[in-house]
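S.K.: Each structure below is given as structure tokens.
Laboratory data are not the source of any read-out in this text; all were calculated from the coordinates shown. Just so it is clear, the structure is predicted and the values come from calculations on it, not from any experiment. Cβ atoms are built from the backbone, for glycine too; each structure is taken alone.
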Structure P
Amino acid sequence: MTAAPRHTASYRIDPFDLRLFSAIVEHGSITAGARHIHLSLAAASTRLQQLEHAVGASLLVRSKRGVHTTDAGRTLLLHAGRLQRGMEALHADMAAHAHGVRSTVRLLCNTAAMTEHLPQLLGRFLVAHPDIDVELRELSSHDVLLAMRREQADIGIVTDHVGTEGLHTRFFREDRLVAVLPRQGARAPRRTLAFADLLERPFVGLPSDSGISRLLHDKALQHGRGLHHRLRVRGLDVVMQLVGEGVGVAVVPQATAQRLADGRVWVRPLSDDWATRRLLLCTVDDAVPAGAGAAALHTFLAQSAGASKTVGGRLQ
């Protein structure tokens, strides 16, 4: 066990060192973190040592498997995320002012929200608010929560199957996942299917880093199986087309199936509990995010769902 570094008053924390520290934690080692921000290992080690002296505490526990944060490291990581988000917001807002745009809202969401629920809503919002931009990114619900807790976004949309402790949540939409199967050369399947019933079949799906792909991968592992993807494509419209051509089966949001299904596919509800979920709007510091643009978008999305006020992260 190493002694905690003594505080060095003459060294001030450099924002670049916070970026380095965050990269080290995210990538699991000093070497990988340094490489991510294009810094030599020697320089990264020196900066990390100076940072530990500046805060007066050890930030990382080093082992053969990489690094893990100490209690002090977790505290610093929280503040680092806030500061980095603030700097990113500063640069984005200043650039927006230069182009006559007042603010940029950072919105993270899962696959279902990205493909089915947000496009029309965001179109209406942006037309009504020409002075606001939206930076939209798709992640799995777990990754959305991680980013929200690091304060790397203003608003998140996740499913209610993930733990939202410490965040404020509002109901946004009900979302159901359904199985889509080719009709070509096949008898009609049962009226309702379990996800396990599909695991013997080849799949067509989205890229492995998409939220829905990660969910299906995790659920297959719970059955001790993997998914055999014959093809991964970028859009759910292409997924539906390929299923119709007999390439494989797929699991998609019900709204997608209703919008795109034709006479070439069977659509069946999944009986698994996790296939029926609610989408939640998430914020960090308060029930309404800070900033006029973020507050306006959050209010618009909440009103579109008839959302109720929440206290302490619990739905009322």
Structure Q
Amino acid sequence: MPLQLTPDETAVLESLRPRLGATYLRQRLGLEQDHEAWVLRRGRRFLHLENLLIVHGLIRGTLRLSGLHSVGQRNARRILLREQDVVLPGLPSAFDGFTLLHLSDLHLDINTTFTAALVERVRDLRYDACVLTGDYRARTFGPFDAVIEALGRLRTALHGPLYGILGNHDTIRLVPPMEAMGYRMLMNESVRLDRNGASLYLAGIDDAHYYRTENFHRAGHDIPSDAVSVLLSHTPEVYRRAAHAGFALMLCGHTHGGQICLPGGIPILTDADSPRAYARGAWRYHGLQGYTSPGAGTCIVDIRLNCPPEVTLHRLRCGGPVAVSKGGRAA
């Protein structure tokens, strides 16, 4: 039984067929159907923390009893701005100083106050392009009208080219309305950024955590072998493949940096099959530099402990040895 699509959704998804291919669309929609069937089967929720509402209640209750719930909610609205210089050998001099605003794991519909806090955080930032590495809705299934409305509000605070990918919480049905707003979604695709006669390539893969519909061959097909390229991935779990595919930088999220961490920022859970050192911040694997955003939003419960939410400015720099410096300031 196919996913229940409205006539408008059917029409807009059909418009993606020439670009993405019939096989990919059938696969993505079919996997979403399977997921929703698991979640809703016989009135029971799929056995995952994100879908077990009783677990959400237990976490909130425990935090209230400990006095940490209200503190965690305040922390979740204090979105940090972090800036870093990323030295990329071979980067054309025309792109020296080119700055990417990186937003990840927004989960915009988790409460009614987060979108306003995010809009205020990003409104006056200066950058050349904005990249979004997935997870726009809070649940992994169900309606997404509230997410579209919140993405529209966020769009008014962003400028310049906007590029996004989908995460494991997202449905492909988000793609047409997001692109209608000006978010260019990279579905195993790449784009060439031109500046003063020089080029930088930006590629994006589909979710590699749950749906596993990433396709490196297709994403990198049009990128010259000697070009400097940046990869957007929802999760750090593909770091080995990204390194051996020749990408210079990978920007990702998914882990939330743990979201609820022990003192010192030590994550309890990261939900990613990758080294814990790759769960937050800058890292390196062979010739690939990576940055895993702890995310701006929250998942399961709208709190943060010992792991502040973040938006990140990555300032690309030319040549020389790799030296990454990090710093941050609160809103």
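S.K.: Here distance in nm of label points 7 Å out along Cα→Cβ at positions 75 and 267 was calculated and came to 1.5; which of the structures P, Q was it taken from?
M.R.: Working: P: 5.3; Q: 1.5.
Among P, Q, the structure yielding 1.5 for distance in nm of label points 7 Å out along Cα→Cβ at positions 75 and 267 is Q.
S.K.: Between P, Q, which one scores greatest on relative contact order in percent (Cα under 8 Å, 6 or more apart)?
M.R.: Numbers: P: 20; Q: 26.
Looking at the calculated values, the largest one is Q.
S.K.: A value of 2.2 was derived for distance in nm of label points 7 Å out along Cα→Cβ at positions 27 and 299; which structure in P, Q was it taken from?
M.R.: Q
S.K.: Still on this structure, I have one more. Which of P, Q yields -0.59, -1.20 for log10 I(q)/I(0) by the Debye sum over Cα atoms at q = 0.09, 0.15 Å⁻¹, as computed?
M.R.: Values: P: -0.59, -1.20; Q: -0.45, -1.31.
Comparing all candidates, it corresponds to P.
S.K.: Also, I was wondering about something else. Looking at structures P, Q, which one was helix-only ellipticity at 222 nm (-39500 (n - 2.57) for each DSSP H run of 4 or more, over all residues; to 500) calculated from, given that it came out as -8500?
M.R.: Working: P: -12500; Q: -8500.
Label of the originating structure: Q.
S.K.: A follow-up question, please. Hey, distance in nm of label points 7 Å out along Cα→Cβ at positions 187 and 243 derived from one of P, Q reads 3.2; which structure?
M.R.: Working: P: 2.1; Q: 3.2.
Clearly, the read-out refers to Q.
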